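In what follows, structures are represented as C-alpha cells.
Computed from the coordinates by the stated procedures, all read-outs in this text should not be read as laboratory data. Just so we're clear, the structure is a prediction, and the values are computed from it rather than from any experiment. Cβ atoms are built from the backbone, for glycine too; each structure is taken alone.
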Structure I
C-alpha cells in the first residue's frame, strides 16, 4: 500500500534535519524494512515535509516500530527538529493523507 504523510520541520532546524537524514542508523533502516516498508521518500517544500511510503500494512508498521528502542531514540531526535512529528501511536496509523486524485 502507498501512504502519504505530512510533517513540518522547524524553520531554524532545516539544515540539521537534512544532515540527520544523511546518517540514519542502519539498525533503524533495517527495522523499517523489517516492518514491511519497501520505499520511503521525503520531499521538503519550505518547512513542509511530504513522505511517501510503500508499505505492506501501515498500522502493523507503526505497531512494530512504536516502542523499538532505535526508533524511539530517532523520534526523540526528530522531535527537537520538527514542529509536526510522525505519530507512532496507534492513532498515528490514521494520520495519512487522503487520496484526492490519482492518474
Structure II
C-alpha cells in the first residue's frame, strides 16, 4: 500500500447509543476486526466518558474503502451512528506518519 494515507472516520453517536449497542456490538466488532486483519483499520474506539462519539483510524489508498466500511457497519445501519465523516489526516510526525516532515 505505497500510496496509502491515514484517514479518520468519525462517528457521532445517538443519545441511546449505549442502550442499543449491545444488540449490534458483535457484528460491528467482527466488521472492524476484518478490516484490521486486512491492514486497513489501525485503531478504533469510543471517545469520551460518558461516550459521545467514536474515532477509527484507517490507512488505505482509496477512501471508498472507508465509505464501504461505514455503510456496512451495523451501528450506522441501525441508527446508533447519527452522522459520520471521513477526514484525510495528513500525518507528519511519528514513526508511522505517511508524510513525515523533519526540519533540520
Structure III
C-alpha cells in the first residue's frame, strides 16, 4: 500500500475555493483504479492549512493518479492559490488489521 500525505497553505480567503475544488474531484479520484481512500482535512488550528491523505493499493496506482486529468486540474486550479510550496510525504505501508 502507498500512503501519500500532502500539506499546503493558501491565503485564508482562498481556502474555501481550494476545498471546494478538492470536494468536486473526490468522487472521481475515489473511483480510480487502486484508490483506497482520498481524504481532505481543513486545519482547525490554522485557517490557511489543508491536508490531503491518499491511500493507494500500490505505487503503480498512485502513478496513474499523478498522470490523471484530476491531478492536472489540481495543478491548474489549486497551485495558484497556494502560499509556498506543498510538502508531499509518501510511505509504503502494510495493513496489519482493520478493527471495527
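The figures follow:
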{"read-out": "Test item: semi-axes √(5λ) of the Cα gyration tensor in Å calculated as 23, 16, 12, pick one of I, II, III", "value": "III"}
{"read-out": "Winner on distance in nm of label points 7 Å out along Cα→Cβ at positions 3 and 19 once structures I, II, III are ranked, highest first", "value": "II"}
